[in-house]
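Read through the structures below before going on.
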Structure 1
Amino acid sequence: MMLKVVEAREGSWTVLHVSGELDLVSSPVVRQRVHDAVAAGDRDVVLDLSGVHFCDSSGVGVLVAARRLMRSCRGRLRLVLPAHGAEDGSHVNRVLAALGVRRLFEVYADAVAAADDEARPLSA
C-alpha cells in the first residue's frame with residue numbers, strides 16, 4: 001500500500017494523518033511534510049500514525065529526526081498510536097518499543113486528544 005499523508009488542523013495544531021507503509025521508500029515523504037510544516041511556521045505538529053500498518057527502522061529514524069527538528073525550533077511533536085490491534089497501527093508502537101525509543105514521544109489515542117493541552121499522553 002502506498003503511503004498517504006493528509007494535512008488537517010486541530011485547534012492550533014497541524015495534524016499529518018499518515019497511512020500505508022512507513023519504510024525506506026516512503027519515509028522521506030513524511031520527513032518533507034514535517035519540514036514543510038515547520039517552514040510554514042507551524043510549531044505544534046501531530047503525526048497521526050493510526051493508519052500506518054508497517055514501519056521499518058528508516059520510518060523510526062524519520063520520527064526521531066522529526067522530534068529533534070521540533071525540539072530545535074522550540075516546537076512540539078505528538079504521535080497518535082492506537083493501543084490495540086495489529087491492523088490499526090499498533091505495529092508502530094511495537095517497533096518503537098522494541099527499538100527503545102517509544103519513551104521519547106508523547107503518544108495519544110487520537111488527534112483530538114493529541115491537540116488538547118489538557119489531555120495526558122498514554123503511558124509507554
Structure 2
Amino acid sequence: MTKYLISFEKGAMDHIPEAELGEVGKAARAVCREAEDAGVFVFAGGLSYDDGDVEYAGVAVDGMVTDGPYPESKELVGGVAIVDVPTREAALQWAAKFAAACRCTQDVRKFMDDPESV
C-alpha cells in the first residue's frame with residue numbers, strides 16, 4: 001500500500017457560512033470514520049492559524065525561526081488527511097469524499113516510498 005496526503009489550502013473553506021461549519025465538521029469526521037472502517041485511515045486534522053496565539057513557525061536551514069511561515073513558503077495548509085491505499089485511483093476516490101465533506105478542492109500527493117521510514 002502507498003500513503004497519500006490529501007490536503008487543502010488555508011482559506012479554502014472561507015466561503016462556508018459560520019453557521020454551517022459544524023455540519024462540515026460532522027461530514028469530514030464521517031469520512032474519517034469511513035476510512036478507518038475501510039482500514040486506510042492514517043491521520044487527519046485541520047491546522048490552527050487564527051486563534052490569537054502564534055502556534056506555527058518557519059525554521060530555516062541555519063536555524064533562524066520566524067513566527068508564521070518562513071518567507072519562501074508559497075502556501076499555507078488548512079487541513080490534511082493521510083490515507084494508505086493500494087492505488088492512486090483509490091486515493092483520488094477518498095479525496096473526492098473529503099472534497100464533498102469539506103466543500104473545497106483537495107490536493108492529492110503521494111508520499112515517496114522509503115522502506116526505512118517508520
>> I have 15.7, 45 for Rg and Dmax of the Cα atoms in Å, calculated from one of the structures 1, 2. Which structure is it?
In response: 2
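If distance in nm of label points 7 Å out along Cα→Cβ at positions 13 and 109 is computed to be 2.0, which of 1, 2 is the source?
This figure was derived from 2.
23 is what came out when relative contact order in percent (Cα under 8 Å, 6 or more apart) was calculated for one structure; which of 1, 2 is it?
Values: 1: 23; 2: 48.
Working through the options, I get structure 1.
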> 13.0 is what came out when mean count of other Cβ atoms within 10 Å over residues 5-12 was calculated for one structure; which of 1, 2 is it?
Replying inline: 1
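Out of 1, 2, which structure matches 2.2 when distance in nm of label points 7 Å out along Cα→Cβ at positions 61 and 77 is calculated?
Working: 1: 1.4; 2: 2.2.
Traced to structure 2.
Read-outs: derived from the displayed coordinates by stated rules, not from any lab. Everything numeric here is computed off the predicted structure, so don't read it as measured data. Cβ atoms are built from the backbone, for glycine too; each structure is taken alone.
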